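Any read-out appearing in this document is the output of simple, stated calculations on the displayed coordinates, not a laboratory observation. Because the structure is predicted, anything quoted here is derived from the model rather than measured. Cβ atoms are built from the backbone, for glycine too; each structure is taken alone.
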Structure 1
Amino acid sequence: MSKLKNVVAVDWRAKKDKIFFFFKDSNTYTKFVIDGNGVPDGYPAPIRFGNWHDFHMHAKNLRFGFTTTNFQREDRFGLDQDFLWLFYDDGGTPMVCTYYQDEDKVIGNSRIADSIWHMILPYFDRIVAGTWWQNSTPPHLSFRFLMNDGNSLFLKWYPPSTKSDGDWAHKVTLQPITNKTWPGLEPYKDRIITAAQNDRTLADSYYYIFLTGNEYITYNIQQNKVEYGPYKVSDSTWPGLLRD
């Protein structure tokens, strides 16, 4: 494929860190291995039950997704659990699939209205990307979403003071993409297609934001600013990603 279009990128943190790209027009996907800086042989591959299990039938309607580790309700699975949250449309109903990376399986599909993500429902049709925003304290309570209308959402959870207090409180803030909220990104706010995080262990984490025109920007999460770009997506910058 010579151009990135109608594509959704999501991060994956179990074992080796990866970014998966879902190409919705062809119902195929590509696996980009971060520490190998490239796509292995055999990709892009058809999306089937054999590789995406019960989610495969919804992949064409995927809108955005991201990974969390040890977040909220996940502690029942043990330590260091990685979950991929896949947000999609099912016949006009906004849905979310919870994909357990450590066992490579779907553990549930829910209407967003009935899920822990219900607060983003009014903005669902405008969101093109989201990520766990790990530059705050505590880091596991913050998320940011990029939208297709020049705006973004900032979601923050506040845990109950005791386990008997019930649901976590939350705050959702609608923010225009400006040089104050997303330093360096404002000139490109109307060109955003998708985005995915590279959760770097010994350095600042990067948020790769893909734009129309086969370009991308690298955003530094800890420093909250554009690190570099836009650069062209090519076989030099993203080896194997544009492979047919």
Structure 2
Amino acid sequence: MNLLELTKVLIVFCFLLYACRLDLKSRTIPNKVWKFMLVATIPITAYQVYEMAFLNAMMLIFAAIGVIFMAVFAYVLYRINAYGGADAKALICLAIIFPFYPKIGAFPLINSGFGIFAFSVLANSVIFAPLMMIALLIRNILREGFRGFLKNPLYYIAGYRIPVEKIRFHNLFEFVDEKGKLRRVRRGIEPNEEIIHRLKKYGLKEIWVTPALPFIIFITFGYACAVVIGDPIFYAVSHRSGLALTFIPLFS
């Protein structure tokens, strides 16, 4: 087992978990989190790059191309508002910290995707959105009963009910308008003090909300999946098409 690689993977995972905690608590992640993550891991990465320069110079070139590609790609996604600045910084840092796909013993179990670790992390993060919907559906059926699902299936797969007093970082499926009428919507609206005040005045104890989870949580899940499993989307696409992607070993 590569202890240096394992150490680096665990260090980064701890930073990502800390970033998730900050984002859930305040919706802000200071830049120093990513700076400290880089500082903590750069010595290991530098040694790995130095070692690879003697073992496989061609792989080093492809790794550099992969880092540049992922940094540009992550920035472009940020510019088109696909996610926030902290998410882009996290992916760019992952690209720098892992120029080579990490291999620890038998992990990843299925593949190394295109060989660009940060790209596999991003691809995996997309998988967990539907998984969260399934988890919400099961939770709501157990708590609310199946009859309500037939009336409001969207609410069951995209949200849950919470006390009005606990509304914080949620979007609302239910609100009271300026005329004092309760309205239900299919696309969650962002609450403000006036909306919350009207809900309390109306007398509602609980309302349907959608959690509006920060994307850094999905990135963290995607990171763990990329380390342990690999890139399931790449695996599914390549096997379904029957293509022999012979360039992968250059990155692996």
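Thinking of 1, 2, which structure, once volume of the Cα convex hull per residue in Å³ is computed, gives back 154? Derived from the structure labelled 2.
Given that helix-only ellipticity at 222 nm (-39500 (n - 2.57) for each DSSP H run of 4 or more, over all residues; to 500), derived from a single structure, equals -21000, which label among 1, 2 identifies that structure? Source structure for this number: 2.
Looking across 1, 2, the calculation of relative contact order in percent (Cα under 8 Å, 6 or more apart) that yields 17 traces back to 1.
Which one of 1, 2 has FRET efficiency 1/(1 + (r/R0)^6) of positions 13 and 157 (r between Cβ atoms, R0 = 30 Å, to 0.05), as calculated from the coordinates, equal to 0.55? Label of the source structure: 2.
Given that distance in nm of label points 7 Å out along Cα→Cβ at positions 181 and 205, derived from a single structure, equals 2.0, which label among 1, 2 identifies that structure? Show your work: numbers first, answer last.
Numbers: 1: 2.0; 2: 2.7.
Clearly, the read-out refers to 1.
To test your reading of the models, identify which of 1, 2 gives 161 for volume of the Cα convex hull per residue in Å³, for residues 69-212 alone when calculated. This value belongs to structure 2. Computed over structures 1, 2, FRET efficiency 1/(1 + (r/R0)^6) of positions 21 and 53 (r between Cβ atoms, R0 = 30 Å, to 0.05) reaches its largest value in 1.
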